[in-house]
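Below you'll find the structures, each written out as structure tokens.
Please treat every number below as a calculation from the coordinates, not as lab data. What you see is a predicted model; the values in this text were computed from it and never measured. Cβ atoms are built from the backbone, for glycine too; each structure is taken alone.
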Structure 1
Amino acid sequence: MKWLKRILLLLLIIIVITALENYPKLNIISGYASKYMASSVLIGERNPPDIVANDLNIPLVNLATTKFDDDEDLAVSNVYGLLERKTINREGLGAVLVNGDYKADKEYLQPNRQVRFDSFPYPMGHLPSKDTLFPEINYDAMRKAVALPFDRPEIQKTRTLLVLYKGHLLHENYADGFDQDTPILGWSMTKSVLATCYGVLEHMGKIEVNWPAPISEWNGDDRKSITLNHLLRMQSGLEWDESYDKISDVTKMLFLESDMTKGQSSKEAVAPPGEIWNYSSGTTNLLSGILRQQFRTHQEYLDFPYTELIDKIGAHSMLIEADMEGNFVGSSYGWGSTRDWGRLGQLYLNRGNWNGEQVFAPEWVDYICLPTKNSEDVYGAHFWLNAGGKYPDIPKDLYSMNGYQGQYVFIIPSKELVVVRTGLAEYPEFDINGFLAALSEAIE
């Protein structure tokens, strides 16, 4: 009987320890579910039951009970009734996951949008795309290639696909529930959008990428030598944990913090700047905070990405959500229709030129495509690269915007291609190499 009591006591101790260790994770789980639900309904115009059945049906997150309140425009989530989290709507800024610092009566600014409809065929304007036959394209091979991402849908989980060739819409396809106007969360593709803002600022003569990062608390130590270039290349040398399966720097930032621009700046250096490559969402949000410093007012900061980039190329469905303090969450929370993500890719294929106007300098493309030291040639400046031949059957000049669960904008200059693919699965479940190789081979 004594042994049984000891065993029961030991089991009780193990259960208590396990509960104490995992209880804080519930905050992250319910926060993720609440935020994703609210944004997907309010911006993505999705149906809550479909979101629960598909998007939130992933390990751990599927432990949450998540509901959307149509009357209040908010989402709430909890795990077994514990640690309920709420996400509210802010017009123009998207949905924001609130914490104990939230004040319901606090006023907020929103971006001024300049919606105009250019009288050019898509992608350069808003008129229907032109039907064009290209003699160098093997159309039978192309049709087989674009069918590949929708093969084995239970594995590849492709939702949308768009192919632009020489500035013409070559193909697009949408799974049930999605169309050319459905805003899609780009996740880390947003990093490339945020970086592009720096390219625009540099073209305007307002910054240089080799400037020291203007972080006052770094002035008294070795961090003072970190430049904007180091940050854009994820080479700051600062400590950062990008793990998503535990309580880490990135999960605390995205699901607990009011101001997401501060987490990376408080980290200690683990290496001199330029010596190591460490992918960090905190670095991108630090850059968002530095971007805000370039303007006299908060309103100018909020307007800038839209006035000088997003609305300028007609990508009017695009929206970058902001944190509680009104900073763009450049690491993760950019939305746009598949066609508008395609516009951004076409802008890069055009080397910054949009209908005769230079949005950023052509040399900016060379800069973001230059492989970053110690990245094994897979990363440039907030863009992913194939310079090292990660995808062996795809041209090495491919560069891309990549996001969680397989959001991609691929740019292949040698083939004059822009390809947008969105879904719920990434490499290796989604066969990037096989698909893009087949598509490239269809163009002689």
Structure 2
Amino acid sequence: MNTSSLAIGESEVIANPRKNYILRACAIWGFATLFYFYDNLLQVSPSAMKPELSLAFAKEAEQFGSLSAFCLYAYGLMQIPAGILMDRFGPRRLLTLACLLCSVGSLLFGVATTLWEAKFGRVMIGVGAAFALVGCLKIANHWFSSNRIALMTGLTVTVGFLGAVFGLSTVSKIVEYFGWRQSMTLGGWFGLLLAALLWLVLRDKIKENESVSLSSKPVTAVRPNADMITGLITVLKHKQTWIAALYAGLMFVPTLAFGGLWGIPFLVEAHGFDRASAGMCISLIYVGWVFGCPLWGLLSDFLKLRNFPMMIATIVTLADCLAILYLHPLPVEVLGTLLFCLGFFSSGFILAFTVVQESNPSHVSGTAIGFTNALNTLWGALAQPIIGKILDMNHAQGVSDPTVGERIFTLAEYQHALLTLPISLLLSLCLLFFLKETYCRTQGRQ
């Protein structure tokens, strides 16, 4: 008998369970992040439809901002319940149901005839979308080793924000071809198909007989029967969670308020871009996120530091934001580079989610992530109509597009209203001085 061939055969058999486990974990995570891609596409879609939505529902800037923000209000307010429910029931059922809500909300938005009907459709999208990131990170926490959490967080947001890139760069062209109502209807049917796929592919837990040898130190198993109220109290009592969440929210304002809504109108109305070109330029913010998220995670893990990378990211984001708003005129190439850098460096705040996970017990990680994402989103949701209100208050002589009654704003009016962005970034920088460094270690709160 050839003992060497036997040894090789045995090693292949032993290796297969680990390989199968890795493939299965990646497939589950991949389909979950496809839902995150989808919900980001739906969230930014109004930015590519401003003229059509202004004609149909919202002729004032504040109304347009409010229509978009209703999705984010629901998204933000549902984050803590989403985290608690995710800890209790797991990702499979909740992500499937959440995708169904998003798809129905998209269908309702497409047939809405009044502003409140449209807002209700946006609320349904927001409620469903609230489970996407929490569910993806919960899956990463279940299926991947602890020393890969920062990287998986970055990759998750990367895939999700590709949805925003697609929404900003492509939806305007789809709208011009099909119309905004048909575009939203197509989005709804895609969501129904995706929900069916999520139910078929996703699994909540690692089975007892499956290999989990992705590292020598796998993530602690989630306690499925953890007391929900006790878990929430544990998260809320931890001061560092509040600081990290507030920091993340303020750092996210430029992405949600400018990249997610006002960026395209700013380039079209104040800088004379056509809508398709403006969408392509603003999508560079999310392209920057796509590259930045995994790189900030890798850099942080390499340095064994969280706060220092976040501080560098915040300072550069602030300088970049001021340049975009107040250096005029700028060549298109320079403006595009600045928009890419705005996304790349602002994505560094994603490390705040890792800080929150490292600062709280693993069995309440979903609740902690949900709480952080709630504050993270609500700041941007509030900023969208606030910017619109400031634009309306400073609007000179009611200059409008006579074809649709849409208000058109000047560069000076946009600069005044968008001062909200650097103010938010400056406040986020101040908060970092109160955030304790975790040194990439769980802080003994298990």
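Supply the structure label, taken from 1, 2, corresponding to Kirkwood radius over Cα pairs in Å with the calculated value 22.2. Computed on structure 2. Calculating distance in nm of label points 7 Å out along Cα→Cβ at positions 45 and 125 for structures 1, 2 picks out 1 as the one with the greatest value. Given a value of -9000 for helix-only ellipticity at 222 nm (-39500 (n - 2.57) for each DSSP H run of 4 or more, over all residues; to 500), point me to the structure among 1, 2 it was derived from. The correct label is 1.
Ranked by FRET efficiency 1/(1 + (r/R0)^6) of positions 109 and 277 (r between Cβ atoms, R0 = 25 Å, to 0.05), structures 1, 2 are topped by 2, which has the highest value. Hey, relative contact order in percent (Cα under 8 Å, 6 or more apart) derived from one of 1, 2 reads 26; which structure? So the calculation was done on 2. For distance in nm of label points 7 Å out along Cα→Cβ at positions 197 and 253, the calculated result is 3.7, so let me know which of 1, 2 that is. Computing distance in nm of label points 7 Å out along Cα→Cβ at positions 197 and 253 on every structure in 1, 2 gives 3.7 only for 2.
Could you figure out which one of 1, 2 the value 1.30 for Cα Rg over 2.2 N^0.38 Å, for residues 237-316 alone was computed from? Computed on structure 1. Looking at structures 1, 2, which one was distance in nm of label points 7 Å out along Cα→Cβ at positions 53 and 333 calculated from, given that it came out as 2.8? Label of the source structure: 1. Structures 1, 2 were shown, and mean count of other Cβ atoms within 10 Å over residues 301-308 at 20.5 was computed from 1. When distance in nm of label points 7 Å out along Cα→Cβ at positions 101 and 357 is computed across structures 1, 2, the figure 2.3 traces back to 2.
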